[in-house]
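Got some structures for you, see below.
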Structure P
Amino acid sequence: MSDVTDTYYPGEAFTGYGTQLMVNVGGSPGTFVAIADIETITPGEMSTNVIEKTHLRSPEAHREKLAGLRDSGAFALAGNWRPTHGSHSNAGGDGFADGGLIALWRRRVEADFKIVLPDGSPGTEWPFRGVVTKFQPGEIAGDAKVGFTAEITPLGDFSADLP
C-alpha cells in the first residue's frame, strides 16, 4: 500500500493462527525445526535508553536528553508441556537430535531462532539469535492441562532483519 495520508482504506490484519517458532538444529544456514504446542509468543520490548544531560542552566528550565543504547527484551512463550516430545525434552528426538527447550536451557546453547508468521505466502520470517533463559513447567492438577512457560533472550540486534 502506498502513502495513506488523507485517504480512506480497508484495514489489513492477520491472526497468529499458523505461526511457528523454529530453531536451527543443523548449523549454518541450517535446518530449522518447529517447537511443538506453542500457544502464545509475546515478543520482548524493543526499547531505547534515555540519558539525562540536564544541567542547572538548561534552556526553558526543561530537561534535556540523549538517545542511548537500544535493547531487545526476551520473547515469552506459553504452551502445552510435552515432556517426551523432542522439542521440549532433554533427550531430543522429533527432529531435535541434541534435545529441545530444556536441553537448550540446561546447556546455555546460543541458537538461531525464527518466528514464521502466517501473513502471506511465504510468511514473514522474524529471525534472531538467542538463548533459552527460562523454562518452567506449569501447575500440575487433576482437572487441568499442564502447560509451560519459557523465555528466549535475543543476544543482539535483530531489528534490521525485520521487513
Structure Q
Amino acid sequence: MKDILKALEADPRITPEKIATMTGKAVDEVKKVIEAAEKDGTIVKYKTVVNWPKAGEPEVDALIEVKVQPQKDFGFEAIAEEIYRFPEVRSAYLASGTYDLALLVTGRTMQDVAAFVTNKLSPIDGVQGTATHFLMKRYKEDGVVYGDNDGMQRLTVTP
C-alpha cells in the first residue's frame, strides 16, 4: 500500500495502470487500495501546486507564530479550530517552542496579512502574542522545487 500512496503523493494525476506497472501489482488491486484509502481518510486530498506569481496573481505568504492560553478542558484544540477556520489560514500546526501555533497565511498584499493579524487573529480570546514572518521567496513547496524564473531575482552579495 505504501508504494501506491507514495506514487500518488508524487503525482496525483498518475493512473492506476501506471502505478500497477511501477509496483508490479494488478490494476484492480491498485484501484481497490486507492478507493479504500480515500474512504478511510488515508488520502485526504489531491493537490496541485500553483506558482501564483507566475500565473499573474500576486500573493503574499506569511508564517505566523501564535502564543495562546490553553483553555480548560479543551487545551489548544478550541482556539486552534477558531483560528484555522479563517480563509486566510492555509495551514495550522501545534508546535513546540516559544509559540504554540504555527500558521501559514496568504493574502494579496502585506497589508492584507497585517489586517488579518490585527483585526481577526489578535482579538481572539486566549491569543497572547504573535510573530509574523513574511516569506520572501519560495524555493520548494510540497516537494516541488521552484526555478529562478518566478520573477524574483536574488540580490548579489559581495564582501
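Only the coordinates and a few stated rules stand behind these numbers; no lab work does. This structure is a prediction, so every number in the text was calculated from the model and none was measured. Cβ atoms are built from the backbone, for glycine too; each structure is taken alone.
The table below gives the values:
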| quantity | calculated |
| --- | --- |
| Of the structures P, Q, the one that -7500 was derived from, the read-out being helix-only ellipticity at 222 nm (-39500 (n - 2.57) for each DSSP H run of 4 or more, over all residues; to 500) | Q |
| Source structure (of P, Q) for mean count of other Cβ atoms within 10 Å over residues 37-44, computed value 15.0 | P |
| Source structure (of P, Q) for Rg and Dmax of the Cα atoms in Å, for residues 21-76 alone, computed value 20.7, 58 | P |
